[in-house]
Structure P
């Protein structure tokens, strides 16, 4: 009997899209009314099922609509997306999605995710250019020798730095750029690809899960809940440190086992395939000249400039993508790469990440099906009714679980915040806990499920390294379960404080 092979990331997502399409036939259609702020006219726009209404941008308008959010949160731009209006859910005529909607969803998803897809492709081109110079391989060889016997420092540094980016500005999609760059470093340190994936992806996951000043989750969720983002700040700091330490211990222990005995690696059967994937040139023949050092400096500056732009200059995908494109051109000039060779190498590098780009688009297509089928708000409506009459501890646990489940359907942290917080946060008042408990439940629930969420970034991340989802699950499940137990205990205790 032929051994069954675990399906590829693209196939998994298409199966999920098919199941969600079936859900649109089973889950009733419905929608909340929304309220958006127009800064040009200084007015609110209330969008209902059949009509749109212009309202004065006043605190009285918000109070009339049972929205307990200060007006300045809208006028200062802290809340920049339309929010759901509580108590306005209405059932609608069913809008089930058929076969043609299903097969069109990946294309629609690719169009909607064009910004991040172009970022991924341009990064692929940049990596192709830097690899063609030999500078990166020479730099890796130097770093591997410098860390010899102290390779665990690499795990601590990478995981901690990525987590710092996640907790401060939501470092998530940008991590796609780091897999092709850092995986060879971990391989040179005698670890396997799983260790590299874990340091980058889990670092980002824990950072965003325990966001402290992240404007795309903590701040926007707190604003939408009508509380200051500093409420619950020290609790989130504690969670960040605790979860990061747990993850580091787990990764280091696994990494040491692989170093001592490579057959203990979960991807041991792919060892040669992965090594060949990241072996671009023979580092022994590359002389690490000043020209190559300058190329590496420009390469590193691309990421520094990107991070600074996102944090300080409100950059988004257009600016980030342009940064990497300019970086590739500068490296080509520094390395004296001929124009035709530059184009061929850049296109080939972009092509190497085309599969990753398609995965991102197909995952976005799942969200498109739910939006077109009008089932997202229905799921939110029923989720919000589950917590009635609960005690504090159970409420915190159930709310965390609900957000984990909802994140499968709404993987965007900012989207989840503005859609759910006006509905979910008032539930805390009826139970007798602070609204920061709901904000934390939103962060921790989404963050934990993000570890394995196929509609998130994990499948795209694994595709860069050609590692199967089944092997990732085998690695991460013990850590995942440990963090779930720890988080639910912390949430239960904090609900009584």
Structure Q
């Protein structure tokens, strides 16, 4: 049930905790380079400002603040429960460079609190655009116009059309059913989905057509109750076409650049040859994206905008990409060279496989990798594959020492993990990456234990602690998972300085 002050936005339950790498400044900067637009990362001791709108309980913003203690991070949310949780976590971790604001974006754009926010170098909004009223979206544009400096980068994710087309009827059915059922928003969503499953069982036309409705109805139990309430029960829920969001962002002098998901910018891995041939008839990037959206099942777009695009020639773009340092975030034994991509299954060529294997040896530049085989690689392809498959991340400061703020936050986040089956992937602060490293709860737990002075010799005790809500017949599997994590991922965490070597 919505609160009287919420304006139709779900506010009676807190949103799920999560960390989304697309929100990180370094991923925004990479998207710019892949889109042939200049972008630089601030140095660790620069006075940069990162602003997040719709921060939830603020874990992503805290990971960025802890990884970059000289930066100013401001995170805004309308729900006071979110801000209370976020403030408690930040105080416990001793983060002094982050400010959480409980605010209505419309009022923030016009009031004194908004005036006090520093001009931002980076802004992120994950999902907010799809869930708020037209008035709030207009307030977002006004705030961006006032609070982004020339050259600022903005990340914006939203439910995308036409991919969500088949889900529009489902959302309305769930919303209207839930309103009549009463109770909390999560219970309302479950009541609506129960009716949707019943109608699907009697072959209701618009609940049986398309993969999206099948996935949303049949696989709904993979989502948390909190997620379901927020996704389905917002009064102003509205997916959007890319071109319409681009037009709205122009009101803040923001130009669309590229996707924050690198593989989506690499057409050979995204579209089939016949689809690319049709796209190549057009030079207008907005038209090209519409064709791409008509071909992909891209339910959520992660787009990057810039205020004042400095266009790069191909040679300058390639040179900038070659200067990037990347670091492996998996062990060499985990490397995957057969990839499932939107265009199908892609088997990497022997030459590209060799470069991917070389990347697993430790931090290196894209240029150094290409020098191993310059005839059979290009920098945009190489970085897109390595980063886009989540096997490497760009490491703008590979030699940066992990600050105490990062260690403190990692201890706090990992110290909350009580079960191996609880929660969803979150993150660990990492100064060399200038952002968080996406990890499962198990690695958060292990990291916190090691930072508290324990050793891997304590693994039997850890397993006992994590098995409290696991059936006895699954304990052997838990032991296997824990020991595999210690063997494969602890060396990676040490290389990234998340755990002292």
Structure R
């Protein structure tokens, strides 16, 4: 790419520079910005807080790698961050450099870092000022982490703030070695961050604000007496939470899907096709159009059991188990799925089959919406999946990097070969290492004591996620799934 092309991209992507040059309101561009205008058509007021510290804190010496699925709003979050920075009295808009990296090569990115500083050099007229680099979808640039490593090692970028986003991380990118080993800056914030679909807490805040949202609890402290007291306060309203939960399991947490479902009662077929297009691009680009719905259908209907790669690949008509394994690895890399491996104690059991959970309920609805003859997902499996994803996110919140390394949730088996959905795993705490409370998802509204025998016999405590039953008077508690989800995330 020629310098003039990169200069034009930079100029178009940073409309606040013009305001700075003209001495006008540095936030006036937000009125007509395309991404912000598009959001306004389906805006319920939800804003992720994943970059709040960048928007309000020091603008020096911090590196953040932000990952999340496509269509989740990473680009809009970068633009919101730029707008917040532009509104600060202590930041000159020319310090903010936003660069969309889709379709770029490593040398284009390297050149953009040079040209971005050159185009904003007027801000350094009285003294050098640090830049805030907002690099959107940089993970699509082969070798991007090496480019940033060189820039942070050998130029002023090493003392500045860099936010690098991406939707799909290539396994050959050594992000840890290139960017996290002594080069992430001295800022107090998390270096690796996730922007995932709205949680159930976010969903009810946007659509059912009358429902109480009590505080989240460390997953190792879910059965403390104070938690039981908080749950008792909302016992009268479990039916309302149940209805909200079923609605959430129907539309998921992609903000546009939530808005459409809230306004019309369903997610539009157009947006379903947008999501399918993203997944097909990242997961199965060379296959026939019906391949993706069949893949998601197979995974959604097998979610509550360890996935047999051999039999599933045969059912899908793949020529080998490696073909399915490749697609699963791409799903995980695209933040569309998370694994739940078998554990014994706190250790993974090598050579065993893992369960696979889609990271948002709406992905399980794509098959039946886009291809005739495929069955809708059932609420029982969706409940287990959504609780598992919520627990995985909660663990990553406590211990940075666990999600991307695949070291969050795990199931276990008893001596009689019965399965417990979510075994205890070690997490950090102020007192040292602790273990998460064991969880089992059944989504029943009667006979829960019989369902609790397995987890009781294995651990002598734990929580059974039910449909509407709340009972904290036994060693194993019965807690409605939506209330457990609120405790986790």
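Read-outs throughout are calculated quantities, based only on the coordinates presented, and are distinct from any laboratory measurement. Every value quoted in this text rests on a predicted model; they were computed, and no experiment measured them. Cβ atoms are built from the backbone, for glycine too; each structure is taken alone.
For which of P, Q, R does distance in nm of label points 7 Å out along Cα→Cβ at positions 271 and 399, calculated from the coordinates, equal 3.5?
Only one of P, Q, R returns 3.5 for distance in nm of label points 7 Å out along Cα→Cβ at positions 271 and 399, namely R.
Given a value of 17.6, 50 for Rg and Dmax of the Cα atoms in Å, for residues 199-294 alone, point me to the structure among P, Q, R it was derived from.
This figure was derived from Q.
One of P, Q, R was used to compute relative contact order in percent (Cα under 8 Å, 6 or more apart), and the result was 25. Which label is that?
The read-out comes from structure P.
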